[in-house]
Structure formats: structure tokens, C-alpha cells
Structure P
Amino acid sequence: MNIKHTNTPIKTVVITGANRGIGLAMVALYAHQDCQVIALCRQSSPKLEALSDHNIDIVEGVDVATESGILTMLSAIKTRKVDILINNAGILRDENLQNLNLQTIADQFQVNAVAPLRVCQALLSNLSSGSKIALITSRMGSIADNGSGGRYGYRMSKAALNAAGVSLAKDLAKDNIAVGIYHPGYVQTDMVNHNGDISSDVAATRIVNLIEELTMEDSGVFRHSNGEVLPW
């Protein structure tokens with residue numbers, strides 16, 4: 001892994017969906033950078049617990065799609081300043097025209113699109129000039145890039161998240177808070193039965209580096225984790 005380090009004060013990093021996959025890998029990376037990491041998850045995992053000797057606060061019971069989950073998050077973070085907020089939690093379901101499950105579509109909208117916006121709004125008072133927000137989205141939310149159809153709920157919810165990211169970038173520009181919108185790549189996680197072509201560690205390293213490089217000039221830009229700008 002090739003992580004870029006800077007001689008800056010200790011940062012506080014909040015990560016949702018931190019118990020596995022890309023979220024877990026980012027927790028480990030930031031912990032090894034000596035950041036204070038607040039790892040939010042519905043339920044912890046042995047791999048996350050194994051990192052507890054680092055400066056990590058594990059907060060369970062945080063289902064970001066629920067009011068109780070948001071309240072649990074706020075109770076844990078309190079008034080702490082947040083330097084980097086990474087909205088990583090997400091779900092993937094499969095619908096097609098022959099099996100159009102409206103409930104799974106609604107569930108994906110709540111978790112993938114509404115919840116990240118809700119988290120950002122809830123933590124606005126914890127963010128300040130120079131803070132950064134990262135949205136872990138998917139190129140499947142790109143309308144121009146859709147070459148195969150299907151996956152209605154996932155595609156629609158990620159397109160909605162991308163739209164929210166652009167609005168956040170514009171609304172928070174006056175506060176000097178930058179927003180990164182990132183497609184991690186096709187990652188070997190539980191979500192895709194580990195069928196991806198890059199590991200969680202590689203995806204996390206790329207995203208952490210992109211967040212480090214994020215400036216107000218490229219706030220609201222939709223990027224692949226390899227740095228490529230993606231079409232809407």
C-alpha cells in the first residue's frame with residue numbers, strides 16, 4: 001500500500017459501514033496514520049475489534065437509515081470536530097423488469113441515497129472550514145455509463161446519491177468544506193460475493209489518497225478510485 005503522509009495535526013475521521021470491506025480497510029489505513037477514527041456500524045466484527053489497540057472508537061447500533069441509528073451516532077460523537085466524514089455504508093439488491101421488487105428499491109434509496117445526506121446534515125455542526133466529506137458511490141449510478149441495464153434500485157439510488165453530492169458541494173462551498181464523490185472500483189467484497197477485480201485494501205488506499213488530495217477546486221467531481229473523472 002502506498003499511502004501519502006503529511007505533517008498535519010491528528011485528524012478525526014468518521015466512517016460509516018466500518019465493520020467490513022472498504023470501510024474496514026479505511027479504518028485500518030487511517031488508524032495507521034495515527035488519526036482518531038470513529039468507526040460506525042450496525043454490528044462490529046472480529047476484524048474491526050482486532051484494530052481496537054489503535055486510536056479507534058467503535059460505535060455499534062448505527063443503522064444510518066434509522067432515526068435511532070442517527071441518535072446513537074450523535075451520542076457517540078457529541079461535539080467533537082470531524083475532519084473527514086466518509087459515507088461508506090451501502091446495500092446492493094437485484095431487480096429486473098420481470099422481478100421488480102419495490103421494497104428492495106425503496107430500501108436501497110433509504111440506505112444508499114437518503115442516509116448519507118441525513119448523516120451529513122446531522123453532523124453539520126461538527127464540520128468546519130477545511131473538513132472534507134466523501135461519498136462512496138458507484139459508476140452504476142452513471143446514466144451515461146449504463147451499458148447493461150437492470151439493477152434498478154442500486155443504479156437509481158446511486159444516481160440520487162451523486163445528485164446529492166453535487167448539491168452538498170455547492171451548499172458547503174461557502175463553508176470551505178469539500179465533497180468527494182468516489183466509485184471504488186469493482187471490489188472483492190461480500191456485496192459482490194468477492195467477485196471483484198481489486199481488493200478492499202487497494203480500493204481503500206486509492207480513496208484515502210483521493211481524499212487527501214481533495215480541494216475546493218474539485219469538490220463535487222465524480223471520480224473512479226483510480227483518479228479518472230466519470231460521466232454523469
Structure Q
Amino acid sequence: MLQNNILGVVIPWDLLQQSFWPMVMQGIYYTIPLAIIAFIIGIFIALVTALARMSKIKALRWIFSIYVSAVRGTPLFVQLFIIFYFFPTFNITLDPYPSAIIAFSLNVGAYASEIIRASVLSVPKGQWEAGYSIGMTHRKTLVRVILPQAVRVSIPPLSNSFISLVKDTSLASQILVAEMFRKSQEIAAANLDQILFIYMEAALIYWVFCFILSLVQHQIEKRLDRYVAR
């Protein structure tokens with residue numbers, strides 16, 4: 001095994017090279033899809049939750065407020081375990097991957113709902129009045145006038161939420177989801193004397209993934225910025 005001694009630390013370059021691509025591929029095939037699927041479902045939940053919390057129906061606001069409070073007030077790690085062990089109590093067999101999707105989606109839905117709600121509320125009330133003045137109903141004004149403007153406002157914080165979700169998927173390894181961090185754990189278990197370097201390599205891969213996503217986020221924001229009146 002090729003090893004270099006840097007500042008008294010022996011670095012196992014061969015092991016790091018051999019483990020790099022397996023972890024990257026695990027991230028591409030499992031980690032990123034897990035984050036994307038959970039985020040898409042979570043955004044749908046968030047939109048429903050945000051609109052429900054702005055509803056005139058008190059019971060609806062109360063129910064969804066409890067949901068948001070419960071998710072925001074408990075650790076994601078605990079939520080993963082609750083979802084993972086919830087279905088078997090009703091004799092429903094659910095694999096770890098779908099369990100992770102459900103847990104992450106509910107978590108994203110709660111946090112993103114606050115972003116969407118704040119974005120909708122940030123649209124000037126005059127926009128509502130403009131929609132009503134040309135004969136639009138409340139629903140049409142919301143869909144055609146308010147939400148398009150709210151989307152532009154919500155893109156930066158929602159993008160940050162997605163990047164955070166990519167990192168949070170590492171928690172799914174604790175319920176046996178075969179994502180990237182789970183792969184790094186398997187490699188580390190077989191090389192206990194080099195465990196620090198394996199996890200540092202995993203951290204580097206997560207950083208690269210998030211850096212690429214941040215570049216994509218920047219480009220999206222630049223494109224949306226073109227349509228902002230100066």
C-alpha cells in the first residue's frame with residue numbers, strides 16, 4: 001500500500017483511491033436520488049401546509065401548525081427512527097429506503113412550508129387587489145399572480161434547504177439505507193486503522209456534491225434575477 005508520511009501522519013493513498021469511486025457512485029445512485037425524491041415530495045407537502053396555515057379555517061390552521069411544530073421541535077435523527085419502526089407495528093413491511101424518503105419528505109415539508117408561507121406573505125397586498133380588479137377569483141389570483149412572484153423569492157432559501165438535505169441523507173445510514181455514508185462505514189469497518197481518512201474522504205465528497213449544487217443554485221438565481229424590475 002502506497003503511504004506518504006506528512007507531518008508525521010501516514011496517509012494511505014492506495015486505500016483512499018480504491019474507496020473514492022465506490023463512495024462517489026453510491027452517492028450518485030443513492031444519496032442524490034434520495035435527496036431529490038424527498039425534496040420534490042417535501043415541496044408538495046410544504047405548499048399544502050403553507051396554504052393550510054394561511055387558510056381561514058381555524059381547525060385546518062391548528063392541525064398543520066401542530067405538524068410544523070412537531071417536526072421542527074424534534075431531531076431529524078429521531079424522526080427517521082420513528083418512521084422506520086412505525087409501519088412494522090401495524091404489520092406493514094417497509095424497506096429502509098422508502099422509510100427514509102417519508103421521513104425526509106415530512107421534514108422538508110415542515111421547514112419549506114415556512115419559507116413558502118413567508119414568500120407568499122412578502123408579495124404586496126396590492127397584487128391581490130389587482131387580480132380581483134380584473135375579475136379573478138381568489139384561487140386564480142393565488143395561482144396566476146401571487147405564487148409566481150413567491151417562487152422567485154423562495155428559490156434561494158429552498159435551494160439552501162436542498163443542499164442541507166443532501167448532507168442530512170447521511171443520517172439514513174443509521175436505518176441501513178445503502179447511501180454514500182453507509183458505504184464509507186462499510187469501508188471503514190474493514191480498515192479500522194485508517195477510519196479517520198475514510199471519513200475525511202467522505203466529507204470531501206459531500207463537499208464536492210454541495211459545491212456543485214451551490215453553483216447550479218447561483219445560475220438559477222441569476223436567470224431569475226433577469227426578470228426583476230430595476
Structure R
Amino acid sequence: MAEVKLHNITFGYNNSEMVLSNISFTVQQGEFVVAVGPNGAGKSTLLKIIAGLIEPAAGQVLIDNGSIRSAARQGIMAYVPQHYSQNTAAFPATVEEIVALGFVGMRGRLKAAANKQLVGQMLEMVGAEQLKGRRIGELSGGQQQRVMVARALAGEPRLLLLDEPTSGIDYAASSRIYELLGQLNSTLGITIIMVSHDIENGTRFAAKVACINRHLCFFGDSEEFRSSHASMQHLWYYSGFTG
């Protein structure tokens with residue numbers, strides 16, 4: 001489990017208008033938080049900052065009270081970017097080979113038999129063990145996302161960061177991905193921060209919501225969000241309302 005603290009995170013591309021302004025909140029160990037908001041609100045940018053892919057103009061991110069760099073060195077976190085599965089779909093690789101890449105640099109040189117067993121465990125964990133011999137490009141969008149989650153879990157992270165993992169997937173498959181993440185969160189205790197455009201499913205499976213529209217519009221319990229802010233989208237979805 002990992003704790004994530006964001007303090008006054010501010011960011012703008014090319015010194016232009018701020019994409020994010022003074023974002024502060026804490027994700028406790030073992031929490032499942034979904035970040036929602038309109039297109040261009042800065043959700044994916046914030047996730048990249050947490051993952052250490054870009055530097056904020058101001059502010060600080062602490063993971064287990066240490067730096068992002070330290071967390072990366074320790075293998076604490078795993079990041080699944082948007083459309084990652086689609087980008088790998090053309091690879092001439094099997095599901096088993098894709099998941100095995102998650103062990104690279106994490107366990108040293110594994111014996112082939114041990115590696116194969118661990119890959120099987122990861123795929124079983126996400127309900128995709130029957131896919132291991134198939135090529136990644138042959139799978140549906142929902143199946144590909146399960147494989148990408150298995151690959152991320154291979155490094156045994158305590159923090160899982162996902163950017164729109166259900167983008168381009170039909171509603172039924174999307175619901176199954178959310179259910180899978182909820183199960184991983186509850187059974188393994190992995191802290192999950194996920195960016196999503198799907199407010200309905202996101203707030204149903206995640207315990208907390210971070211509503212972002214450049215500013216932090218809301219951070220708190222999912223039920224509270226559904227009963228208040230979700231019904232007032234006209235106030236925050238376009239204007240960045242922070243009440």
C-alpha cells in the first residue's frame with residue numbers, strides 16, 4: 001500500500017495559461033480514487049506528474065513521504081497510460097510475452113519456468129489466464145486492458161496509476177474493468193488512482209472522487225459526490241467551480 005500527497009500542484013505548458021492550479025489532496029494507503037472532469041481539465045496531466053513523467057511548475061508530490069524518484073527506484077508504482085493497449089496491439093507478441101515484460105528490471109534474471117509460472121499468476125489474477133497463448137492484437141479492447149493491468153501488476157506495485165483504462169471500450173467491458181480494479185484494490189490493498197471520463201462507473205467502484213477542472217472542484221467520498229456535484233455539472237464541468 002502507498003500514500004500519495006499532493007501539495008499545491010501547479011502546471012502550464014510552455015509558460016502559457018495554467019493547466020493545473022494549486023491542486024492539493026491526500027490519497028491514503030489502500031484507497032481507490034477516481035479523477036473525473038471535462039476534457040482538457042488537466043486530469044491526465046496530473047496523473048503524469050504523480051508518475052514522475054513531467055515536472056510541476058510549482059508544488060510537490062510525496063509517495064510514502066518520499067520523492068517520486070525514490071518510489072520509482074523501489075518499484076512502488078506502476079503507470080498504465082491512455083491507449084497503451086491499442087499502441088501495443090500491432091506487436092507480434094503473445095499475451096504471455098507482453099506480461100513477462102513487466103518483470104524486466106524488477107526481479108533480475110528469472111528462470112524461464114519461474115517466469116512462466118508468475119505470468120500465469122498475474123493473468124489468473126485479472127481473469128485472463130485463458131488468453132496467454134494468443135497474440136495481443138487478436139484481443140478485444142477489454143481483454144487488452146486486462147493484459148495491461150496484469151503487466152503492471154507483475155512488478156508488485158503498491159500504487160497503480162491508470163489513465164482512462166476504459167477509453168474506447170463498450171459499456172459492458174468497461175464495467176468489468178472497473179469491477180476488476182475494485183477487486184484488486186480490496187483483495188491486494190493496492191492504492192489506485194485512475195483518470196476516467198465515466199462518472200457513473202468510476203464513482204460506483206472507487207471509494208473517493210477527485211473532481212478536477214484546472215482547480216480541485218471536489219475531493220471526498222463517492223456517495224457525497226454523486227449526491228451533490230454529480231447533479232450540478234453545469235457549475236463545475238465548464239467553469240471549474242470550486243465550491
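Given a value of 41, 23, 12 for semi-axes √(5λ) of the Cα gyration tensor in Å, point me to the structure among P, Q, R it was derived from. Don't jump to the answer; show the numbers that get you there.
On the way: P: 25, 20, 18; Q: 41, 23, 12; R: 31, 20, 16.
This value belongs to structure Q.
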Checklist line | For 1.4 (distance in nm of label points 7 Å out along Cα→Cβ at positions 62 and 134, calculated) the corresponding structure among P, Q, R | finding: P
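All of the numbers you see were taken from the coordinates with simple rules; none came from a lab. In this text, all values refer to a predicted model and were calculated from it rather than measured experimentally. Cβ atoms are built from the backbone, for glycine too; each structure is taken alone.
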